[in-house]
Structure 1
Amino acid sequence: MTVPRRFRRNSDIPGVLILHYANLAANDIQTAQGFKFTHPLRTILDLIEADDVERGFIKQAMRQALQKGLITRQQLRDITPSRPIQKLIEDILREVA
């Protein structure tokens with residue numbers, strides 16, 4: 001779960017949660033049924049940067065997000081990621097073409 005950098009909690013964090021601290025841009029956040037969550041592209045980029053999810057799963061998530069219209073090729077082109085992330089995105093775009 002991503003919380004603002006200034007987030008503080010006086011009680012224990014439930015064991016099923018791992019808190020990530022970041023101040024997210026408004027366009028990285030969506031709301032549905034009263035819940036806030038990150039846009040699929042933001043989530044995928046965060047997973048790539050965390051480097052704890054197998055690349056095959058990330059490629060699958062990007063392919064499915066593109067096919068379902070949750071993210072667009074233009075959104076992928078508009079980001080300025082690190083070189084390894086850029087290579088992964090280019091590979092996926094070639095595969096999905």
Structure 2
Amino acid sequence: MKKKSLGTDNFSKAKNFLKTVAEANRLKILFELKNKTMNVTELHTKLRLPQNLTSHHISKLKKVGLLSEKHDGTFRLYSVNKKKLAESTRIFKELLGI
């Protein structure tokens with residue numbers, strides 16, 4: 001039986017996912033947002049990180065699609081994009097044959 005090839009696109013997606021979430025502060029942001037929506041000020045206060053560093057990590061998480069953004073007046077509210085997280089997890093598991 002021939003092995004199913006996932007292709008370089010899925011490998012690249014899995015690599016970018018792992019590279020992004022491997023950074024401790026980004027993982028903490030995902031943890032804080034797992035069940036609630038927060039803005040940058042709330043996150044940087046909760047995590048005790050400078051606001052510019054928090055914004056940087058949010059940007060990286062958004063770039064791979066792991067965060068959703070919603071506007072509420074002048075605030076941007078962030079939450080985990082659970083659909084994208086599930087897709088990234090599925091791809092990673094398929095690459096490992098789990």
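Assorted remarks:
- Taking distance in nm of label points 7 Å out along Cα→Cβ at positions 41 and 73 as the criterion, the largest value within structures 1, 2 is that of 1.
- Comparison of 1, 2 - label where relative contact order in percent (Cα under 8 Å, 6 or more apart) is highest: 2
- Ranking 1, 2 by mean count of other Cβ atoms within 10 Å over residues 9-16, the structure that comes out highest: 2
- Which of 1, 2 yields -19000 [helix-only ellipticity at 222 nm (-39500 (n - 2.57) for each DSSP H run of 4 or more, over all residues; to 500), calculated]: 2
- Answer label among 1, 2 for the case where Kirkwood radius over Cα pairs in Å, calculated from the coordinates, equals 14.9: 1
Bear in mind that the values in this text are calculations on the coordinates, not laboratory data. None of the values given here were measured: they were computed from a predicted structure. Cβ atoms are built from the backbone, for glycine too; each structure is taken alone.
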